[in-house]
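Take a look at the structures below.
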Structure I
Amino acid sequence: MVLQEDNPKAIVCAGWLCFQAEKNEQALKYFTKAEELIPQNMNITYLRARCLLRLQEHNKAYDCLHKCLTNDPNNPVYWSSLGILFGELKQVFLFK
């Protein structure tokens, strides 16, 4: 895919397309690149957290969600994803 390396909107769109296609590793690369370009954009950080959840990288996903909630503590989407993360962790511990 040819992509403008300095265009965060295009990078996020490419990441979203990969995420929708469940190409999570590639989506994570795009979201990480976009987050480097616009580190204060919590929506990108949130999308990165969603990829990390799918990849079962729980600690990294928690760090992203914590960053989101620190910057926007009233966002219910971030809280919901944190609940999903804790639910997944509970399942991991129950079945070990």
Structure II
Amino acid sequence: MVARFAGASLGLLAFSVTIAAGLYAHNPPMVTLSRSILALFTFCIMGLLFGRAAQIVIAEHERNRRAEIERRYRDDAEKSDRQAKEKSIDSRMESIGA
């Protein structure tokens, strides 16, 4: 989804900038339009590639972050289990009178 939005945005931006530059330079309409269409497709492809790279980076970051959070919860659960066991042992020792 991000790749398509990036491709479309960059393509339309390149198209409009090329049209404006052609009009400003008083180029013939066919030259301006052909350059604009070429810029549209070129920047659309570039946007798709950049958007796909962004998706990959975001997905990798999400996986790493999820693994880190799961590790923290697992460590916290193990810690609380150890504390509960120690508390249980201490209470047994006190009930015995040792």
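Quick check: -24500 is what I get for helix-only ellipticity at 222 nm (-39500 (n - 2.57) for each DSSP H run of 4 or more, over all residues; to 500), calculated from one of I, II. Which structure matches? Let's see the in-between values first.
Numbers: I: -24500; II: -34500.
That value comes from structure I.
Can you tell which of I, II yields 18 when relative contact order in percent (Cα under 8 Å, 6 or more apart) is derived from it? Could you put the intermediate results ahead of the total?
On the way: I: 18; II: 35.
For relative contact order in percent (Cα under 8 Å, 6 or more apart), the value 18 is produced by structure I.
Looking at structures I, II, which one was semi-axes √(5λ) of the Cα gyration tensor in Å calculated from, given that it came out as 24, 16, 9? List each step's numbers first, then the result.
On the way: I: 24, 16, 9; II: 67, 9, 6.
Structure I accounts for this read-out.
Where is FRET efficiency 1/(1 + (r/R0)^6) of positions 22 and 86 (r between Cβ atoms, R0 = 41 Å, to 0.05) largest, in which of I, II?
Numbers: I: 0.95; II: 0.00.
The structure with the largest value is I.
Can you rank I, II by FRET efficiency 1/(1 + (r/R0)^6) of positions 30 and 62 (r between Cβ atoms, R0 = 25 Å, to 0.05) and just name the one with the largest value? Walk me through the numbers on the way to the answer.
On the way: I: 0.75; II: 0.00.
The maximum falls on structure I.
Every read-out reported here was derived from the displayed coordinates using simple, explicitly stated rules and does not represent laboratory data. Everything numeric in this text was worked out from a predicted model, so none of it was measured. Cβ atoms are built from the backbone, for glycine too; each structure is taken alone.
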